[in-house]
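K.L.:
Read through the structures below before going on.
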Structure I
Amino acid sequence: MIRAENLTKRYGNRTVVQDLGFTVRPGAVTGFLGPNGAGKSTTLRMILGLDAPTRGRATVAGRPYAAHPAPLTQVGALLEARSVHPGRTARHHLTALAHTHGIPRSRVDRVLSLAGLTEVADRRVKGFSLGMGQRLGIAAALLGDPAAVILDEPVNGLDPEGVLWIRTLLRSLAAEGRTVLVSSHLMSEMALTADHLIVIGRGRLLADTTVEELVRSAGGATVKVVTPEPDRLRSLLPSARFTEETPGTLLVSGPGAPEIGRTAAAHGVPLHELTPQAPSLEQAFMDLTRDSVEYQAEHQGAAA
């Protein structure tokens, strides 16, 4: 179990993390989400003892990470996959880590195989692609057969097969009763992988909930309507909000499908499609963090 209690980090007058509290429980994949600048990386560094909190505490299995006699067996972490000496081979890198923690060399072969790196185990890391570097970082995180795993953007640089491998790996680790905390910007992947979500913005907790609950609470469901008379339908539903995907294809927010159908039927507006669209995790996340985004890009209407 990983726990943050009133976790706060300041750099001078700038507060990066403010009174953050949450618990990551074993047996589930917990997604750690937030826009750029939300404080995710700082929080992970405090959990791992790399940054000291200004106030509060972070514990793993009831004690600070650095207080564990064999921390690599308690928490395996991937924060920066490329922080490996480029002249070392993958095998030498993992063997050195194993030696410093009293981990048997047989475990090195096991995680190389698990990460799909056996065939390149004796190649120097400087020749690795971004995806291969990610796999090596994940192999290092699993080296101590840890009870908890923390991965920051683990699918970065991975091809579709690699993304599927990560998804399967995370779910299998959780099924074994381990604590799994994953930071990611890929909402589509989190929707498929995570059981629970911790969402932060500007260093503060915004949500601590399941994927289903977050999507449900976001509301904002729309209805896809295909009609040859979109202008007439607009005039009949003045309180609705319309987005035209293509000519004759509308996304309607506000009234539900039954109301739209009844209104169209009563006024003889033909409908070729009337399909409720459930909100996505991505949309729910964007709605939740809208006021916490550090950099707001201009969308339509910008000068050419």
Structure II
Amino acid sequence: MSRSVAALIAEHGLPADYAAQVERWWQPLARDIAAWRAAAAMPLVVGINGAQGSGKSTLAAFLEQALLPALGLGAVTLSLDDLYLPRAGRLTLAREVHPLFATRGVPGTHDAALGGALIDALRAPDRAPLHIPRFSKADDDRLPEGAWRSVTARPDIILFEGWCVGATPQAPEALLVPVNALEAEEDADGIWRGHVNAALAGDYAALFARIDRLVMLRPPGFDAVFANRLLQERKLRDRAGDAGRVMSDAEVERFVRHYERLTRHMFADLPQRADRLFLLDAQQRVISAR
């Protein structure tokens, strides 16, 4: 195990046996990405799709900071989370379109056009230093520009990670029946889910069209998504203490219901379209891949 991999395992609070997952699954993926890049005419955009708590951000960190540099490749990670609209913008959307848009997460609550512009700028051969937004989940808001990341070098690989990266819209008839109580009680007329679907067919389709290769981390089912998101929020709560807008367990359950429809759709749609598919168990460990 390299020193950089060991350092990342410690930094992310991962169990010692995570090194075996890196060796068995992530190192071969890094070699695949290097091969894809060798055949590309410009910086390669690798989308990493994974439901909440599936470990996509962790995977991106290992690829960017350890595995791809070991292969002589520079990488930059762009997170869909950092493209969330500021809280004030989502509240405006909630007033003008539907109250459920006050909650971040679904398509329509990101600045998809900004994401496309950032990817285009990262791919440009000559440009000034680029500043990438950062979003604070604890504060539920975009951080001030002084806290944004600065990227000065053109990367070989752009890792674009996010829970719905690469998602496609559903057929209109699929929107008619609510998938849970949240939709049945708070979106009975389907305005919210219809707007989400329209966003996927519009600005998000244009953003996701920039992806050259797609990697999917697929949990065993939606129950595992909820359990992993609950664990994620508890860790955030431990770090934030009394500061920030950290959710209670009940708030997490309601929050995750906003994601349920599209998550289930992606489970059915994306596996056959992904260039690399990793099947996970309930503890986020890879059990097989194709």
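Readers should treat all values here as calculations from the given coordinates under stated rules, not as data from a laboratory. What you are looking at is a predicted structure, and each value in this text was computed from that prediction instead of being measured. Cβ atoms are built from the backbone, for glycine too; each structure is taken alone.
K.L.:
From which structure (I, II) was mean count of other Cβ atoms within 10 Å over residues 89-96 calculated, if the value obtained is 19.6? Provide the component values of the computation, followed by the final result.
P.N.:
On the way: I: 19.6; II: 14.6.
Checking each candidate, the match is I.
K.L.:
Among I, II, considering only relative contact order in percent (Cα under 8 Å, 6 or more apart), which has the greatest calculated value? The partial results should precede the final answer.
P.N.:
Details: I: 21; II: 25.
If we compare relative contact order in percent (Cα under 8 Å, 6 or more apart) over I, II, the biggest value is for II.
K.L.:
With P(r) over Cα pairs in 10 Å bins from 0, in percent derived from the coordinates and found to be 6, 23, 26, 20, 13, 8, 3, 0, which of I, II does the value describe? All intermediate terms of the calculation are to be shown ahead of the outcome.
P.N.:
Working: I: 6, 23, 26, 20, 13, 8, 3, 0; II: 6, 27, 37, 23, 6, 0.
This value belongs to structure I.
K.L.:
Matching task: -9500 is the computed value of helix-only ellipticity at 222 nm (-39500 (n - 2.57) for each DSSP H run of 4 or more, over all residues; to 500). Pick the structure from I, II. Walk me through the numbers before you get to the answer.
P.N.:
On the way: I: -9500; II: -11500.
Structure of origin is I.
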